[in-house]
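So, here's a batch of structures to check.
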Structure I
Amino acid sequence: MLSRLYNFMPGLNTLLNYERQWFADDVRAALSVAAVALPVAIAYAQLTGVNAAVGLYSCILPMMLYALFGTSKQLIIGPDAATCAVIAAVVTPLAAGDSFKHWQLVVTMTAMTGFWCFIASKFKLGVLADFLSKPILMGLLNGVAITIIVGQFSKVFGFTFDERYLLERLGGVPTYLSQTHVPTLLMALVTFGVYFAMKRLKPTWPSSMFAIAFGALLVWIFNLKQLDIKTIGTVTGGLPVFNTPAFDLGIIRELVVPALNLAIVSFVSMMLTARSFAAKNGYDIDADKEFRALGIANIASALSQGFAVSGADSRTAVNDATGGKTQLVSIIAAAIIAIIAIFLTAPLEFIPSAALGVVLIISSVHLLDLKAVWQLKRKDKQAFYLASATLLAVLFIGVIPGITLAVLLGLFQFIRTVMRPTDNILGVDINGVVRSLDATDKAKSVQGVFIYRFNSPLTYFNASYFKRRLLEQYARQKDDIQCVIIDAVPCFTHLDLSVMSMLADLDVIFKKRDIRLELAGRKRQLLSWFEIAGMTSGTAGIYIHSDLYIALKRNSVNQHTQVVSLFE
């Protein structure tokens, strides 16, 4: 019974078997995480277009529940720049300037994102962690980072963008710069200065928190609101209050696909962070349970009137760097944020919007890594093209279409790999070991035998390509071939009647040329599939052997003598 409970709530196992010597490290890490999470949550709330308290609510229940349901000991769940940018891009046009409707659409999309994650975990789709390749994710995150940076220039310079898309905003830069509000710009520069001074003097201290606090202190002491320096305004603290939807429920259909895209991107991004810290600390994580934990965290955030969350790489790095040992870090940090959200929100109203814009720009710069994208050109041109296409899509057509394109590119990349995989012609080396024929000449082809390997599962949409490649490779052989052997292990992974029909066609083609067609590997499976497909095996049909070595032995009277003679 207890083991089933631990399986359902992996974090509970750690907490119930907690060791006293971990506590001091966990408390120190929790204080650091809370100090970093507070200003970031407020800044991301502004990015999402909701009250600062919503950002705080988004940290509390999600962090606590992930500590129980997640399998990573270091990962910190919370607001994320890319996630917030996606939500804002979807919800802003639907809300049409109604702030209350905007907030409720944000909460609704968050709940839908959690729902998609939970459904994915039920169907064990943790494999989606590998769905978006790293180059695609690199392009996506760089595009989102640039979009956020440009968007925050309006807060730093004190003007308001009239355009929605990046290119139009960039086109209007000269006009907007002429509208610069000098006091706001000076506040932003002061925030930058305090941030970098803290980074230099006290690298381990939460620089963002000190920079924002200093800006708020200046506004409060010198009453800088009279200079038209905008602040985040009144922050409604206390416990979150659930409100019934104040929008047409038909709008929900507009959120379904974006919420699905957000679920996939959030999960993939979270898994990259979780896996890297799990590898560093010597343990494994369960992708399906992580999907469920992310779903529970997002649903909890929606129920507490917060917005969508994901794995926060910067806060996770702080947790690990300050010695956090267990999930208790998340629980303590969440409790600290809860106390502030419920009882201590009054001072938050003095935080200048320019300071939050600076924090968002700095956070986005950390996401930005154009150098890594460019380096892909030398390492892997295909990966470079994928990353660049995703980056340009996000910049030119928007965040949501860019994410949709990233998902499609991931799908197309997978389909292309399966439909047009690599293949090999096999031979044997001087020790009789089967290996690929290549320029090194370590292996030689076996006289009279052509051995072919197709490096992808065979299915209906690549069967014709397999047939064409096999016949092309066979046609290039100069020796007199009496037998064609197909390595069945990598390609015959499941029954597909289209594949079996293609195999029967090949058998007919080779029989007309007086050549035997043989399969090596997966003997029991293939025999059962042959029976289902009504095909004949053995002398009257296609030979099936247990493995390549048995197939070679049957086709060589004295295999050892022949192998040695190949290398003489």
Structure II
Amino acid sequence: MSENFIKLVFYNDLCKGDFVSLYSFDGQGLKKMLLGSTHLLAQHKSEIDALNVFPVPDGDTGNNMYLTLLAAAKEVQQMETTHIGEVAEAAAEACLMGARGNSGVILSQLVRGFAKALAGKERANALEVVQAMEEGAKLAYQAVMNPVEGTMLTVMRRSAEAARTAVIRNYDLLRVMIITLREARMALSETPELLPVLKEAGVVDAGGRGYVIILEGILNALKRAEEFSLLMDFTARQESKFSKGLPKELDTEIHFTYCTEFLVKGTQIPLETLRHELAPYGDCLMVVGTEQVAKVHIHSNHPGMVLENCLNYGSLHQVAIHNMKEQNQQLKQEVIPEKEVGLVTVGTGEGIIDIMNSLGADTVVVGGQTMNPSTEEIVRAIQSVPAHGVLVLPNNKNIILAAEQAASLVKNKEVKVVPTRTIPQGLGALLAQLPEAGLAENFQAMNSAARSVLTGEVTRAVRETTNNNYKIHQGDLIGIAEGSIVAVGQELAPIVKDLLTHMLQEDHSLVTLYYGADVGEQAEAIVEKLQTDFPDIEFELHFGGQPLYHFILSVE
């Protein structure tokens, strides 16, 4: 079968109807592409989340890419300019600040490279678009310290290479994008051959799948110009589903008096429906979590109505309502002296956040598994700390890139990121802080302490898979040691014991267990049994309150 015939079949499959050539587009066309990709990501984000290598309930690649791109769509949709360079620059800035998780940060760098290549241009032709794709792939690779092939980086690079080959033959942008998408799909299908962990799990790379969806959205938008207004309406509707974002300049007037935060626990909590229903009650709305546990944050003048609405979906827990006008007046009267070193950490769960505060954290950014904070949220946290220098502890491998991106954006104080990958590493780092020392000394001490901590986790599998020679069924309890599944079963106590049996070495003497929101009284009984099984080990038990994970363990 000839290559030209394959191209024709592929084109007809994607572009039903009359063929229309396209040789250049302006900023209005770029808006359409962003909106089209955001629209398609919204439909597929759950599917992308499910491509997590581990069958754990914290796959969030699709959601992170969607929220990152949504920030750009919201920014550009109201722009009146048709200058493509200006639209691209605004989109890149919005993605940079709205980036969540590693996939979101990589995507933001791709958009940044795209904008860099289109700077100063009113329109872009196919060759200039290809150059923008190449620059985007280049910056995406640079965003990762040790790039790994078989990830979304590979899909980005190979699609840009295919675009370069295509544009040599034809300047029709539609044809170039069709060939680009075809190569992206091919590269995605081959990711399991490049990463054995993907092959064992029977999935393709989640970030790569997200990028393919973005390209499909771009092509759909190019070939369906008549649907531009529909896409605009779609993005406008997202304003009611997510926080409107923090203003670029500090708004000193408080329009909503009460900061209201709480958890909703239920069985089938419809997160997007809840966001839509709560949006009219105030601003700074955040609804994140799972169908079982949702975290709600909103600034409102009617907190009672907010609580009443959420009672329709479950029981309310950890309710906190603060009068922000009163707090603002107190802050205006209070002069807070700047200290040498401040600490920003990321964590989730009432108990874990309390522990972090007690260990000296100045600000705890609420986030973690399934709730990766944006770059902008971390920047605001850094700026809120009255200190000359700030150390940031992301405490999650999927938040490190966003933390580093945030650190690079703060220019009025020195910021370093201690690359803590887990909650136990973060707590170990906090314990190692040196109150009288400077930023460099604390960074070194906390980094060293974090590396000495081993992390274990217990959760339930969300899908059937094979991993590390274990046949795992949906609903199984799984024990994870330092990122590897080492125990599978049905009962909680035996899983915790098997996990520790795998983790403990002769030089270990202390195990700290943080039990989750749904564990309850059995946590104490489990620890009592562990003390009998491991008589030479000292055990500490703390309420963590974290969602999704029954136990988080620290071994030292």
Structure III
Amino acid sequence: MRVRPISAEAHLQLIRVSRRLSPATIWIRGAQVLNVYTKSWQNVHVVTSGDRIAYVGEKEPLVDEHTQIVDASGQYLVPGYFEPHAHPFQWYNPYTLADFALQRGTTTLVSDTLMLMNLPFSQVSSIMESLSAHPVKQYYWARLDPQTGKEHRKFTREGLTRMLEHPLVVQGGELTDWQGVLGEDEKILFGLKHARDLGKRMEGHHPGASVETLNTAGAAGITACHEGITAQDLLSRLQLGMYATLRHSSIRPDLPDLVKGWLELGLPWSSRMMLTSDGSTPPMHRNGLMDGTIRVAIEAGMPAEEAYVMATLNPAVYYGLDAEIGGIAPGRIADMLLLSDKHDPTPAVVFANGVRAAEGGEILVPTVEQRWQDCSFPAFDPLEKQTSTEWFRLQPTEGKAPVIQMLNAVITRLEMEELPTDEHGDVSIQDDPDLAFLVLIDPVGQRRSAAVLRGYGRDLEGLASSYTASGEWIVIGRDPIAMAAALKRVREMGGGIVLIDRGATACECPLPLAGKFSDAPMPEVIDMAVAFTELLQEKGYRHFDPIYSLLFFTATHLPYARLTADGIVDVKSSRIVIPSIPLP
């Protein structure tokens, strides 16, 4: 696959610079250069012609007054990093994530498009193509299945064909509806086969999968999985011909254990291993993007050379892009990073497409202007009713209340429990500060689903969020007045998250784009998310990521109980356990 076309004139010039017949554009001298093909450091000159590398070796290039000479003595030069599995909608968006990636040395992203599925295909294509002008190279994957039941109507055979055949789409997945595969769902099987017929990759989603399940996944066309939780999980994937992606995300910070477990196995590091940050929420990005992931790997005991290869060459090979990117070699695009120390992966200088694009964390080149005003997201708030405290009361069913227990940040279990009631016959949780009401509001169908929640925090008065997988609103709290006030404010803001504590607004996080993400620069989004997370931790949230918890309360691809517009669903059986009711 050709990443950037090269003209006949530029091609000839590239050859001439390599032969020292024409002057270099950039000459980097004195650096220890990582050869990702041999996993060794070399003290060689690196010479560019335009946006490509022309020469890597011991001879000095031809120069003139226009040649930029970079004295990199005492520094280390590595290829630009490659994030093979990005979710660019965790409050931030693809444009702001690309800017942040450039600052931190990630020069290629392969991104999810799920959050754009409410848009017409022409608008999705326009967004993808507009980002092609960004210094960071951007590719995408086509979803075969949704993460909520209400989105199934959007996943048609025609839509899958359009997405999979788009030239910027390099894979299908990540495939979460494994039951659809086992049930031989026609659309999913078509998507798997069509991706294979197109020669594109297919990302799986198989946490805790047995070898038998992985065999079936491989037969179906799955080529990689990032859900390995143990070193043995990685080995099982590799033994069956898959790529195994080692993950360190805000919801699954598994990388240290994976590295230590692999070292205990005593096996060589595989060329079919990659690294990913897997769509971490903003607080984790205080440590960077792929640079932060590489640092964790090195600190856990992975040799630095292996970590850099897993974040450069290996994903480039996997996607068939290694003739263009992934290494510092003649003919490759000049995406290169100068490091002060080979164990510190955050770059001092970023070269992207043969240009000094960032230095000291500051972007030096134009990027791409966001054009969200051209997107026709569905109306955030079609509900004409005023927010009411009556929405946040719960009546028991046959003397018992549905209680959702958080087993971790995203996995939940439903139990029917006897709880006290008040004078109105409503469930009372006043005697247990660990409990809160969890209410889904469907502004389109004007319905609500309600349960008691255990494990999100203590003494939560009111928290409202439009940041959900399904697009409905989630409200959590112990005080219906505070819950109503939080949701009222979210509606006034046009989307986001609001926390009410001690009768006052403790935190506001505006997410004006479809109620799910922000157009603010990444540092602002990080600060906003850190403040929210720290408040939740003070209130007793004890899992990895309260932001992901909000997102996935409505995501029906995860076990075991989820809130939907139709009611509380048992995911394993797809059965509505407690139906939703109209808004009073």
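Structure above, values below:
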read-out: Test item: distance in nm of label points 7 Å out along Cα→Cβ at positions 155 and 539 calculated as 3.2, pick one of I, II, III; value: III
read-out: Answer label among I, II, III for the case where helix-only ellipticity at 222 nm (-39500 (n - 2.57) for each DSSP H run of 4 or more, over all residues; to 500), calculated from the coordinates, equals -7500; value: III
read-out: When mean count of other Cβ atoms within 10 Å over residues 211-218 is computed for each of I, II, III, the largest belongs to; value: II
read-out: Given -0.48, -1.31, -1.51 for log10 I(q)/I(0) by the Debye sum over Cα atoms at q = 0.10, 0.17, 0.20 Å⁻¹, for residues 259-394 alone, calculated: source structure among I, II, III; value: I
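Any read-out appearing in this document is the output of simple, stated calculations on the displayed coordinates, not a laboratory observation. All values derive from a computational prediction rather than experimental measurement. Cβ atoms are built from the backbone, for glycine too; each structure is taken alone.
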